Structure formats: structure tokens, C-alpha cells
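Once you scroll down, you'll see the structures, which are given as C-alpha cells.
Taken together, the values in this text are just the output of simple stated rules run on the coordinates, not laboratory data. Every value quoted in this text rests on a predicted model; they were computed, and no experiment measured them. Cβ atoms are built from the backbone, for glycine too; each structure is taken alone.
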Structure P
Amino acid sequence: MSVSSLTKFTVPLGSDQSADAQGLLMPKLKFRFRAFFENFGISTPRTELTKQVIDITRPSVSFEEIPIEIYNSRAYLMGKHTWEPTSVNLRDDVNGSVTKLVGEQIQKQFDFMEQSSASSGIDYKFITRYEVLDGGNGASTPNVLESWEMYGCFIQNVNYNDMNYASNEPATITLAIRYDNAVQTPLGSGVGTEIARTLGTVVTG
């Protein structure tokens, strides 16, 4: 098969497009990523969490709707937005590093022994960052294809999951992380891009 035929492995874009035969672009792969947790717990290094991540969900945002009732119909405007919690699954290592860090973090949020809570969000909130990588490693430094930073994070739910005589899987800890805001970095590459506020006069909806 001619190598040039690989340029046909894509969706035909039509005569009005400038790159009709560009070929299929390489997709980002789910298993090429790493996650960091800044100001999580108190022990160091926090990269013990990074090494034990099984999976993490990317940010999800939803907008409330405001119905505007009009004569024979209705229109909709955009209301406030909500960043949905993200989830992280961690392997529970034999040294107890993951369990210790998770325990320290929830103790920062609320001291279960003394029944005392943190005085303000700055006392316990952390930053979650994950990066999509290109597969490089060792001497070939990996390139970051996409990066998300989630600010104002705290653990909304922690599940230490089960132990099971019939299972061959590692013990895991699942975290649900609530956060205030998320942007793609570097700024300008997606969510967080500076877009001029539009005050147009043309009615589009």
C-alpha cells in the first residue's frame, strides 16, 4: 500500500476547505498523563500521590438556565455555572504514604479527634493539576500536550473501598474533589483564554 494513501484516512472536508487531504491527526491517549496535588496534606514528597494515581476525571462544567417567558413561547439565557466534582482513584501503597497524605488532608479540613474545623478555606484548600503527555520518558523528556489546573480544591468525599479475598486487584482509595475554578494552561490554550467581552448590537438569540 502506498504511504500516500494514508492521507485518505480522514473525513473528507469538502472543496471549500484548504486541507482536504491532511490525513488523520494523532489523538491524545488516555493513559499518557500525570497528576499533581499542591498543598495536599502536610507530608512530603506529595509525589507519592502522583506515582499511585490510577485514573482521574477531567473537569466538567454545566450552566444553569434562566427561562424567559414570552407571549407564545420562551427563550433561555445562561445562568450561573457549576464545576462538577472530579474523582481520583489511588492505589493504597504498603508504606501507607497515600493513606497518610489523604488522612492529613481531611484532618486539615476537619480535626476528627478534637472535633474542630478549619477557620477558613485557605487553611485546607489545595491545587490539583494534571497534564496530558506525549509518551516521552527517561532521556526523551515528555512534552505536555494539555494541562488543567483546578483551584480551591477540597476533598468532598473519600472512600477507602473494600478488601476482598476473591480479588487480585490492589487496594484503592477514591477521592471526590470539589473545586472553585478550573483553567487550561498555559493561558490562551482553551478554558481561561482571554476573550474580549462582546457588547454587540446584532440579535443572535
Structure Q
Amino acid sequence: MLKLGEKGAIPQNDNETYAIAPHIPCGIVTPDLLRRIADVSEKYSAKAIKITGAARVAIVGLKEADIDAVWEDLGMDKGAAVGLCVRSIRTCPGTTFCKLGKQDALGIGMKLDEQYHAAVLPGKFKMAVSGCKLSCAESWVRDIGLIGFAEGWTITIGGNVGMMPRIGKELVTGLDDDQVMAAVANVITCYKNEAKAGERLGKMIERTGLDPFRKSI
């Protein structure tokens, strides 16, 4: 039998109910999906529906006995909301919808999501993709941030928000789509091989500097 955490159930502060956060790649939804979420939320008397900072739609205030049935009715994958793994990829609209976009943030974000979402790593790991230097996806404060410029992608690493916030450090610039995907893979491999258990990427950089990552790409 799966534990509640393995079912994607997040305890709430009343110590009686739970929230779930279905996986919604890069926050792109359809009207049918929104209706389904609303219908399931009503059916099981959820207390709230919350748009999260990671562009998920959390259903809040569910009874423990209903968790399995809620997931079955939704027919959606669980979002990686907790644990030492890659969380949901955050993106801006990029060139798909925004006239300011310089690179295809949604396209790259979807590829990253497909490849890495929920992948187990030494520590919590967040990525964001911004299609221009305005960095609307807050790429500078993610473990890996991509920022689009006319001449290509810039990668920043080691940023995060939380109790010890830090701005990411610029690693490389001027990459095309294929190059940026390869560089992300190398950074993740380096982190996976060199980080201590529970160590965020930014903390590892404090210990090792950027050289291991520069050599990896």
C-alpha cells in the first residue's frame, strides 16, 4: 500500500486534510482540464483550489479517505511537489505568445519537463526558463535558470529562494536549443555525481566553485 506522500498528498495545517498538486507541464491547461479539476474539487468538497507558484493547480482540503478516488477521477499524474527531486519546470510564454520573447521558453520548458520532472537528485532541484532578459519565470533564483537573448540562451546555476536565498551565477551564454539541452544534462550529471546528500546546487557551488560545471560543458 502506498504511503500518503507517495500518493502526492500534502498534509495541511488542520492536521486533518490534505492537498494534492497534479502535474501540469509548464502550466499549460485546456478548458476541459480546468472543468475536470473544478468538477472533481466540487465532488469531494475541497476547501479551495490554489494556483501555486510553480504554475500547478493545487486542490486543497481533501479527506484522506478520498485521495485515491480523487486521483482516479482526475486521471492526471502527480506533480513532484515535495522530496529530493526535480520539481515542476517554470516557464514564461516565450516566443509562443509574448511579443518580447527572444527564445522559445515553452518549447524548451516542455522538453526539460519531459526529461527531468520528478527525477531523483541529491537535493531539491528547481528549473525555470525565461524567454527574454526580463526573466519573468524568475530564472535567476532557480538551481538552473535559462534566459533567452537574441543571440541564444544564457544558463545560470545555483540560485534559489527560501531561508537562504541566492542569485544564480552565470555559467555560459550564446547557446542554441540543442546546446542548452546538452549543457543542462551535463550540469545535472555533475551535480548528481558530486553533491552531498541533501545539498542544494548553490551550496555545492559554495564548496566547489564553478569549475566542475564549466569543465562539464
**Report entry** FRET efficiency 1/(1 + (r/R0)^6) of positions 46 and 70 (r between Cβ atoms, R0 = 35 Å, to 0.05) - structure with the largest value, from P, Q
**Finding:** Q
Query - Structure (P, Q) behind the derived value -2500 of helix-only ellipticity at 222 nm (-39500 (n - 2.57) for each DSSP H run of 4 or more, over all residues; to 500) - result: P
Query raised in the report: Can you tell which of P, Q yields 67, 63, 36 when Cα extents along the principal axes in Å is derived from it?
Result: P
Query - Which of P, Q leads on mean count of other Cβ atoms within 10 Å over residues 158-165, largest value - result: Q
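When you work out relative contact order in percent (Cα under 8 Å, 6 or more apart) for each of the structures P, Q, which one comes out largest?
P
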Report summary line: Computing mean count of other Cβ atoms within 10 Å over residues 102-109 for each of P, Q, the value 23.8 comes from structure Q
